[in-house]
Structure I
């Protein structure tokens, strides 16, 4: 069994005060045999040296990422740090960080880091919690596909690091005191973990009825729908894609054999009418256009929370919804985080942590019930322990 403990601070200026606040919220002597830490935080906690100092004082390994906003049952804020401690007598934990990733080396570097970590277990891990770098020319879908192949289908859950700026230029992942912009970090769990995964994206009423079929594609590049250039197909539906703001419009991808569609963003539009998207554009899959709205964001978060409570697990909940949801909730940015805290009665139902993601990594079940690792956008994503 895993016990989950959380700590929280918004003290970004005084390192010693922040350390005392975090370490004063739990007793290191009460930790079980095996422990790992997960941090989400504002960039200032990295720049100030706080992450380094905290990791020096913690007797266990830590992985984490910067994010637009952080929360747990102690509070929520953009300028906050949330520490999640997973501790157990019978579940083993191992952490790893890759060498910097690029298009030429990502498969090799992922395999090296994963294999080295797994070699310390007596078998395959049950779950991997992972934080990807925000990489302008290496998509989360490619990384997710590579990890799925390397691990032979071990469930991966996590996200791409985010930032308080739209450019994401300062998104960082960290492994203990090592902060990197182009590496991937992971926490591997071995034993009786039995996680429950919840992913909810766009409510049905916000998805157009029109379905087109992908007839030409190359990886994450969507070339043709119904035999015509993708951009032209969308224009024929009356959907105008603004190149500078294309990322805010969801596409729903209905993969053959999947029980639910995958929501993804359009990252860029090419001169030939093709589009670079956030997930694999498989030939034969169906495409529909979605719309993200404030009501839809809160409705899907509420649906996700209802599923969570019904699943019966109570050891802890991890949330990494899409950062676009936080932005689109203007002016009430905290609406989704407050809904999570309210539904969990500020930790009385179960402890929780939340951050915001630039791309969500969450397994989904296919029609046969088998978990398949997938990379998402715009989603409410949760892992229940």
Structure II
């Protein structure tokens, strides 16, 4: 479920309206879809709730080069704002022309260099060319260093990208009305559910990102973990892996384990699958709790996650809110315990994670470092 953000495109020949107050431009390097679109909408909504005047600027063009040139032409418009926030992890070249006039901020979402190199290695020709250009912009940005502040989802993202100072952390967050909306959605989907719950079958679900990143478990890793679990339980297991790079198919891995691969689907269909699942497997191996896990948790589905030991001290959440472990072996053991006692544990983990999100992953709970910078 996407929060409707402010989506106002400013054309190059359009003058800024000089509204009273603090004016913020949010610039996107490419047309946002899916998760990036949601991140942009949420940030704009959050800043707007704080009383800022926020406008989204989408430079013209279908290619990275076209948008970079368009961004340069927009520099005059951008100078009329108090703050310019560049989304998408890589600032468009206009920041070089405005940094002496306004505060500039870059929102870094992932392991930028690794993801771009993977896109060059695995993408089609158009993706490779775009990734090469973006990698060049990223390398130039790191050398020039004229951004005033960097936003990272969590500390490891800053560390992996070589960002050591002038940053704030802004984890994935929700708004209070989203929490209520998910509760109502869960009620409606349960009422309209197309299938009855089979107590003899345990359903597991995971969602593979479009980005190929070393911070994420690969589908074969998840298959291996669940396969090991299946050999130590007396229930049938159905693992559904939503994967943009694999067609729809089903395979049987063990006598009591079937793995289904599905293509990405509309959000409400995904929510139906989530609601009918007994466990959602988070793929991030660092300290992050991604938006997909937060949304699934708000629907009442427990989450399982492995965090590599080197990230242990960076967790800002208690380990007992999820089926959580620091090694594959321990995660398998925890999942076996969960499956064998699912009637007891399902409601426990569902409640604990929802309570954490409602307390520590709302906009009001995470906004302070960013707002402090904006108003200082």
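All of the numbers you see were taken from the coordinates with simple rules; none came from a lab. Source: prediction; values computed, not measured. Cβ atoms are built from the backbone, for glycine too; each structure is taken alone.
Given a value of -13000 for helix-only ellipticity at 222 nm (-39500 (n - 2.57) for each DSSP H run of 4 or more, over all residues; to 500), point me to the structure among I, II it was derived from.
It must be structure II, since only it matches.
Quick check for you: by Cα Rg over 2.2 N^0.38 Å, which of I, II is greatest?
Between I, II, the highest calculated value is found for II.
Have a look at I, II and say which one yields 0.95 for FRET efficiency 1/(1 + (r/R0)^6) of positions 185 and 209 (r between Cβ atoms, R0 = 35 Å, to 0.05), as calculated.
II
For mean count of other Cβ atoms within 10 Å over residues 121-128, which structure out of I, II has the highest calculated value?
I
Upon calculation of semi-axes √(5λ) of the Cα gyration tensor in Å, for residues 97-144 alone from the atomic coordinates, which of the structures I, II produces 25, 11, 9?
So the calculation was done on II.
For relative contact order in percent (Cα under 8 Å, 6 or more apart), which of I, II scores largest?
I
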